[in-house]
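Trainee: Next up: the structures, one after another.
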Structure P
Amino acid sequence: MTDFKIEYLNTLPDDISEKIHQGHIMDEATGGIVCNYKMFSLLVKNNDGTAIGALSAYTAFSEIYVVDIWIDPNYRKLGLGRNLLKELEKHFSDKGYNNINLVTSQFQAPDFYKKCGFEIEFIRENKYNPELTKIFFIKYFNNPNQHQGILKDINHDTKKQR
């Protein structure tokens with residue numbers, strides 16, 4: 001085995017990030033898959049232009065992953081979080097994606113996500129601090145044309161046989 005060294009870095013240098021990105025693209029293409037990774041945000045502003053809420057997310061393969069939702073405390077309980085999730089769903093509903101995923105902790109808002117139509121997919125229990133138990137949610141799109149993440153020149157029937 002070759003000698004090696006592992007370093008802890010706060011961020012990767014751009015050239016290494018690009019090398020990793022290109023490596024993933026090659027690996028995925030070999031299996032007929034494309035990642036189509038893209039970060040994006042939805043922003044809510046009040047009438048004077050002040051940011052009062054935001055949703056950060058990314059696309060990858062056939063899924064949308066919500067990273068964070070934040071509403072200014074002075075504007076909570078007005079439906080802004082629900083409207084952000086509705087806008088997210090509306091934006092992606094006919095674009096070939098399979099689902100929206102998100103994770104929340106027990107102390108945060110699991111009941112809110114249930115009310116927004118998300119289903120519990122998995123719970124990762126924290127036995128020592130139950131308030132930090134993680135709840136994994138999913139909401140499926142009801143659209144049979146789910147083509148995101150599949151390279152267009154690959155036959156879908158061939159993919160199912162693998």
Structure Q
Amino acid sequence: MKLTWFSVYNLILALWVGGMAIFTFIVAPAIFRSFGRDTASAIVDKLFPGYFLYTLILAALAFITFFAVAGDQDKPAARLSFVLLIMALVINAYVAFKLHPDAIKAKRQIISFERESPDTPARKEFARLHAASAVLNLLVLADGIALLLVGPTLKK
């Protein structure tokens with residue numbers, strides 16, 4: 001039974017890492033290469049709520065299934081996995097419920113990315129929030145990769 005849970009746990013982590021990697025490195029860049037900045041931004045804006053919910057749900061599912069696979073939770077691998085899962089949950093919740101809504105508010109003040117100067121206060125605020133979101137996105141992606149690498153030591 002533990003092997004089944006371990007497989008489910010790894011599937012969840014694979015969906016987490018794969019989904020994030022595809023969106024971050026393939027989908028979003030393709031959209032921005034294919035459309036003007038304002039149109040691409042509008043398209044990605046439609047995708048973000050689902051993307052953030054996807055990563056939050058997968059982190060929560062990984063956290064729940066972790067307890068079925070961790071066994072001896074005093075082992076260093078289990079403790080590291082637990083910390084990484086908590087970090088992912090906290091970061092994903094922050095991005096979904098605080099950072100992304102703040103970025104949307106800042107973005108609403110921008111008439112056009114193509115015509116408006118990057119030096120306006122709204123553009124500067126949006127750039128700051130976007131940079132924070134990008135860094136946190138990469139951190140959660142790295143978190144998921146680390147969980148996949150640590151995972152085999154949980155099984156022993």
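Throughout, read-outs are computed from the coordinates displayed, never taken from laboratory work. Everything numeric in this text was worked out from a predicted model, so none of it was measured. Cβ atoms are built from the backbone, for glycine too; each structure is taken alone.
Trainee: A value of 15.1 was derived for mean count of other Cβ atoms within 10 Å over residues 18-25; which structure in P, Q was it taken from?
Mentor: On the way: P: 11.6; Q: 15.1.
Of the structures listed, the value fits Q.
Trainee: A further question follows. For which of the structures P, Q does the calculation of FRET efficiency 1/(1 + (r/R0)^6) of positions 26 and 138 (r between Cβ atoms, R0 = 30 Å, to 0.05) return 0.55?
Mentor: P
Trainee: Identify the structure, out of P, Q, from whose coordinates Cα extents along the principal axes in Å, for residues 2-97 alone was calculated to give 58, 34, 19.
Mentor: Computed on structure P.
Trainee: Now, a different point. With Cα extents along the principal axes in Å coming out at 54, 45, 40, pick the structure among P, Q it was computed from.
Mentor: P
Trainee: Suppose helix-only ellipticity at 222 nm (-39500 (n - 2.57) for each DSSP H run of 4 or more, over all residues; to 500) works out to -7500; of P, Q, which structure was it derived from?
Mentor: That value comes from structure P.
Trainee: Compute distance in nm of label points 7 Å out along Cα→Cβ at positions 10 and 122 for each of P, Q and report the one that scores greatest.
Mentor: Largest calculated value belongs to Q.
Trainee: Given a value of 3.3 for distance in nm of label points 7 Å out along Cα→Cβ at positions 42 and 130, point me to the structure among P, Q it was derived from.
Mentor: Source structure: P.
Trainee: Please compute relative contact order in percent (Cα under 8 Å, 6 or more apart) for structures P, Q and give me the label with the greatest value.
Mentor: Top value of relative contact order in percent (Cα under 8 Å, 6 or more apart) goes to structure Q.
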